Structure I
Amino acid sequence: VGVYYMEHIEVDIMNSLSFLAHFDWIHNFGVTNIFTKEVLQNLPSEWLTHLKNLRTDELNELPFIETSSMERYPAWPLSLHNFISRASTLSLDRKQIQDITPTSVDYGMARGMTPKKWHEVSWMASLVNDIVCKTNCNLIVDVGSGLGYLDHVLHQVYGHAVLGLETSEGHVHAAEHRAVSQGLTCSRIQSMKFDITDDVDCFQKFENIITNLKFPLCCGHSIKGVQTSDRMLTTPFHKVCLIGLHCCGD
């Protein structure tokens with residue numbers, strides 16, 4: 001069963017990569033450049049003829065109509081039907097059952113957060129903690145950690161060791177200042193300037209950072225952390241949970 005599952009996953013990944021490569025003109029750009037790069041000019045004319053006649057609510061429904069597009073829009077070209085069908089088939093289930101509850105983030109921990117960020121952090125922290133505990137990870141590496149909102153909650157509430165990697169040195173200093181203001185002065189939570197590039201040197205540098213990282217086995221927050229196990233406190237750092245919330249590097 002395990003072998004079949006892995007083979008199935010590999011096929012899904014390859015099909016997704018093929019799909020994304022074929023339609024890279026849709027996504028291979030910064031979303032803020034959708035107009036300056038004239039991305040919409042890449043839309044096939046046979047698609048545009050029909051899409052421009054849709055109402056806003058109909059456009060919003062496109063990701064969810066799955067394979068019923070032929071029934072709803074029989075005049076559309078086959079290429080557009082195939083695109084919507086493949087995109088729906090390769091997508092994760094959008095009706096996933098939530099078996100987690102949001103982390104309780106009080107006003108003190110939420111200081112500086114917008115309501116949107118507060119919502120994101122409370123759910124993301126709960127999800128990350130659930131994964132970390134199920135997989136026995138003992139270090140969380142947050143790529144694009146920004147001002148440290150998520151990292152601070154993960155450490156304060158759950159006691160996890162967290163390393164935040166951030167491309168903006170200003171954000172790193174701000175995150176460190178915020179950690180002090182939150183009473184997070186132990187070295188089990190750290191922020192570091194790190195620029196991610198698409199090359200082997202970056203991967204090697206990342207690996208060296210993790211290998212040489214020195215964290216104390218425990219601190220006041222890790223001892224009282226509601227999900228921290230003895231194994232997480234005593235095992236050398238070798239199992240990493242890699243996360244990112246809006247890790248856009250802007």
Structure II
Amino acid sequence: MSIKSTPSFKEKRHFTFFTNVHRVEDAKLTVSFPTQRKTPWVWNPETGERSKFPFAKHPDQLQLTLAPLQSLLLVFEPENAGNPASATPEVALNSRPIKRQGPWKVTFKPKFGNEFSKEWNQLLNFRDVYEAEIQNFAGKVIYTTTFTGDPATQFIELAQVNQGITELYLNDQLLGTRWYGRHRYPVAGKVRAGENALEIHLTTTLANYAKSLQENAVAQRWTQGYEPIPIGLEGPVEMLFATDAEDMALE
């Protein structure tokens with residue numbers, strides 16, 4: 001966990017920035033701030049959104065949970081419009097793997113080389129595939145399938161992405177991009193009963209590909225001592241829904 005803070009809590013606004021640098025594990029902590037009863041706000045640098053951080057009793061004693069590679073910008077301000085203590089707590093969620101109606105069609109668009117496609121019955125770590133062009137792949141991969149949906153679904157989450165950048169399309173609608181933290185996409189009101197089309201775009205790192213270039217002195221120098229890493233969307237792809245939602249069939 002990394003923490004950066006402005007020098008004095010006596011300023012009108014006080015900024016504190018938290019970062020969970022772990023790639024796999026959540027970071028949980030309780031923090032006390034000498035903020036003179038200022039109100040904590042979350043500022044989202046990506047969207048510009050600003051919302052009050054919920055607290056139990058005192059605005060200077062906060063429970064924080066950061067997902068892997070997630071960051072949090074807290075701003076303490078004197079304004080106290082509304083009541084952040086009554087903010088709705090995070091809803092407990094259940095998860096179910098999507099119930100696919102067919103295989104995954106996987107289209108590989110390498111940074112160098114020609115496009116090719118595969119059909120897989122499950123999502124795989126590319127390092128476990130025998131073809132060298134997949135083991136050392138670098139570029140964009142497009143996964144498409146159809147699944148039986150439940151309208152109660154609140155999120156679709158890609159559980160294991162292996163350091164890639166993802167974009168998720170549901171029924172031809174782009175729902176966003178994720179490159180850090182949980183690859184969790186809000187889908188409330190977007191999942192239909194019956195058949196749904198799912199398309200996931202994954203942009204991989206170049207590291208394994210660079211390591212494979214045995215005749216390239218520059219690539220070998222930069223990857224000296226480097227061990228190949230898992231790569232590709234490994235799954236599962238899950239639907240998340242409130243605990244009181246109707247149960248879904250497991251895949």
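Throughout, read-outs are computed from the coordinates displayed, never taken from laboratory work. All values derive from a computational prediction rather than experimental measurement. Cβ atoms are built from the backbone, for glycine too; each structure is taken alone.
What the table below lists for this structure:
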quantity	calculated
Computed 16.1 for mean count of other Cβ atoms within 10 Å over residues 16-23 - originating structure among I, II	II
Read-out helix-only ellipticity at 222 nm (-39500 (n - 2.57) for each DSSP H run of 4 or more, over all residues; to 500), computed value -1500, structure in I, II	II
